[in-house]
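K.L.:
Multiple structures follow.
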Structure I
Amino acid sequence: MKQARILLMLLVIALFITGYAFGQEVPKGVKVAGSPEVMPTQAEIIKAIPPSLKALGKGKTIRIMFQGGGDSAPPLELKELIEKETGLKLTIDVIPPENLHERQLAFLLSGAAEYDLLELYPTWIGEYAEADYIENLDALYGKYGKEIDVSDFIEGAQVGFDKYKGSWYAVPYDGDVNIFYYRKDLFADAKNKADFRAKYKYNLGAPNDWDQVRDMAEFFTGRQPGLYGFGTLALKTWWAVDYWANVYRNRLAADGIKFSNGLVNDNGEIELNKDAFIKANDFYMGLMKFSPPGILSWGYPETKEGIGNGVVAMTMQWATSVFRDPRQAKYWDQCVATVMPGFKRKDGSVKPVTSFAVGKALVVPTVSKNKDVAFLYAQFLASKTMQIYATNSGSGVDPNRTSVWKDQRVKDVWGPLVDPTMKALQIGIGDIKVPQASQLYESLLNELHQTWSGSQTSAQAYDRVMREWKKIMAD
């Protein structure tokens, strides 16, 4: 998740003391991240500790590597409490996001038993699993199943984040998923509705398919001074592929093409489809004609500001409660969302999919001497109570348990974003997980960016990607 996003989250937490940020006070009765009434009590947190962690943890020490920023905030904030309640000593190392992969590989290659738990991006799981750097956790999930309630995890999210080749290799931590945001006030405006109906011959409303998105993006561009129709994350960073894939994978689905992730599956098979690639990328570039200047440099902060402060009428982005926070967005009470649009199938139906964009998980190194304890501590962090704590504290760590989304405190903070996020977590598609994932993403991103900047056609990009991918997978 998003270094820039994490920094923004921490800023919000710090500014909660004053009750406002960016010049907007929190209206009376509005519940936001960090407010005491939406946080679990200490008694709830203690109760969430797995009994076996209390039994096995006493007198032991586990060392954990976390990414810097909001991800490490919950374990650091509760470190003393957990040590007191379990007798377990926690050593938590916080690594800058840009150095995380390098530091982990240095540790894993050394063979030293220095760490018992690692936070990682799921796209690294295949690399680590195939090298036997991390534990297959199937046995531990079976051993402690009664204490961790696996049935409460949203299944699709676990396949996307925590499983590789059908086995558990990780414990869920951050449930990132893309949803589609739009400005409710613009869509409800009587003149906008009448003018849209007159031009496009159907009613203005939450878009159900990408062709509707295209019409609405065209309609809203220039509708008000400085307003554009569509925003997206198109910065030259690997997770920009996930945003593009929201169009590409829905093209695959609508055309009836079977796929695992549509890119390279866990068995190393290339699934990139030429016809869908060309149609989807051409469509995506068409949408960007209705985006603000400089869209190819838009990352998380720009998309957040774009929808929250009135630059765009619609955008794709991670599901997050910050869009509903008056301290962070001018139009916080008008920012609503729907599940990712799809494309119409031959029978006229729309069955969309979306991206589990990035995410985070916790893995146990094979060299750890405290595997059970590390696993149980990770499961504590993945418990219902701790997922409520993480999301409602403003850490940016998002839930992936059904029960968390049904908790009133989470509903109070997330508001109308709860329903589309829950639905999105059930239809998400995970990232590439094979050992060559980073090379594959770099290759695809470079070729896509060249098409978006006008340097080559979609067909040329596809051919170049396929040549590069075949070479990468053969090496």
Structure II
Amino acid sequence: MASVSAAGVAVLSLLGDLLAPKPSWQPRPYALPPLTDSIAVADAVEETEPARQYDVHREETTVDVVGGELSATVFSPDAPGRFPAVAFVHGAGAGHGESHFWLGEQFARAGIVAVAYDKRDDYSYFWNRDFDQLAEDAIAVVNMMRARSDVDPERAGLWGLSEGGRVVPLAASRSDDVGFVITVGGAVNGPLRNTAWSVHEGLAADDAPEGARSLAVHVLGGGYLFTLHLDPPPGVWSRVHQPALVIYGNDDYLVPPAESSRVIVDDLRAGGNTEYAVRFFADADHGLRQDGGPAPGYVHTMTDWITRLPDTSAAAETVAGALPVQRYASTVVPKAPWYGGVYALAATVVLTVVGAAAIPAVMRRRIRAASAPGWSMTDRSARWATRAAVGAFATLWAYIGVLIGLGYTRNGATVVYQLGWGLVRAASLAAVVLAAVMLIRAVRGGSGLGRAHRVVLASRSGVVVLLLLNLAYWGIFAPQW
């Protein structure tokens, strides 16, 4: 039995390598040079407050867009004159203008007309993330701002957070009416690539096993139902010719700040745009928050840059703030083959239920009516092998949920990842051993079995083989820990 089990593990390890997505995904250290070698860059971003504070006027309005209209709230300085203006473009997920009201108040006090608008109703994180349509919506809001009597039309721009970092440059590249752009924690790479980097980086920070880290990334690559695979057009920042302010928090774990800022700057330079500034904030997260509030100097950096346009577009310090440190580069995640996707997973679950429960239940009466020598032990071994395979499969997917959830949110711990990985592999090894027992007993006692017995044995054996192949595909039997 030991030799059969060992052979089974070896075969499953080989099959896992053959079935895995090609090319295989491997983490790659981040090796691009920093944006600047200047020692002065390490100085903190200025934390002073604006010299003048305006009273704020607030009004509700709507913006006409393709297919309907968007509700918007305008915050403006309660004073005569024309002011620069900015519209807040949402990140991923449901986007309601209320989430930017606090920022709109701050901008208006500093002498900037600010518009917080709702994302269109038909947007869906999973099913409908149309970056082109979101960019057209943003342009429509800019045109609304430019038509206002209290706005300087040459200084009406866009501010984008996270996924808004894909929308804002797309809008600016299509319309010269966009006077400037600001991106905060801007997502440059596609959603899948950023998510894979984030999960892997979080797991690596907590010393998760290498095999477990690769498992999490490969699972993300199999999510065909979700818009993680919706990549923005490449090189869009090279077509942005307006002044740009690029901001990242150094503790951003949703997008890689060093790499993302490098991509933006390289693209701006490739397009001939030198009117940009990059600001990093130490100890600030993806939304530029620190200790529960906005990072010191964050809001003032933006308001000062906007109110002093066009002078700030040629700032002496192109890069300022402590440079972020990045261990791993984001890399392209290979798409899973058909048998590694969501549909295949659903089919596996259905076939498991049918083979492990439905068919044996249907055949139970026939088996009782037709006795067979040795069936009791053969059936018992098949039952235990099936239970072990189902248990290993369930343990694997529970662990995957822990890996991705805790890795993405940075709430994990080394002991959780290590023990969980050991449990998955131990459960899978136990399933192989019990499958070997089932095989041996089936060979020894199978000659006297009737048709009903053979159907049940084949059904349970098929479930065991199917689940062991599934475990092998996800690298559970690979030699690496």
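K.L.:
Quick one: distance in nm of label points 7 Å out along Cα→Cβ at positions 82 and 386 came out at 0.4 when computed from one of I, II, so which one is it?
P.N.:
On the way: I: 0.4; II: 7.8.
Traced to structure I.
K.L.:
Sticking with this structure for a sec: From which structure (I, II) was relative contact order in percent (Cα under 8 Å, 6 or more apart) calculated, if the value obtained is 28? The partial results should precede the final answer.
P.N.:
Working: I: 28; II: 20.
Computing relative contact order in percent (Cα under 8 Å, 6 or more apart) on every structure in I, II gives 28 only for I.
K.L.:
Out of I, II, which structure matches -12500 when helix-only ellipticity at 222 nm (-39500 (n - 2.57) for each DSSP H run of 4 or more, over all residues; to 500) is calculated? Present the calculation step by step, with values, prior to reporting the outcome.
P.N.:
Values: I: -12500; II: -15000.
Structure I accounts for this read-out.
K.L.:
Assuming 4, 18, 23, 18, 13, 10, 7, 4, 2, 0 is P(r) over Cα pairs in 10 Å bins from 0, in percent as calculated from a single structure, say which of I, II it is.
P.N.:
Working: I: 4, 20, 30, 26, 14, 4, 0, 0; II: 4, 18, 23, 18, 13, 10, 7, 4, 2, 0.
Corresponding structure: II.
Quick note: the coordinates plus some simple rules give every number you see, no bench work behind them. Fair warning: this is a prediction, and the values are worked out from it, not measured in the lab. Cβ atoms are built from the backbone, for glycine too; each structure is taken alone.
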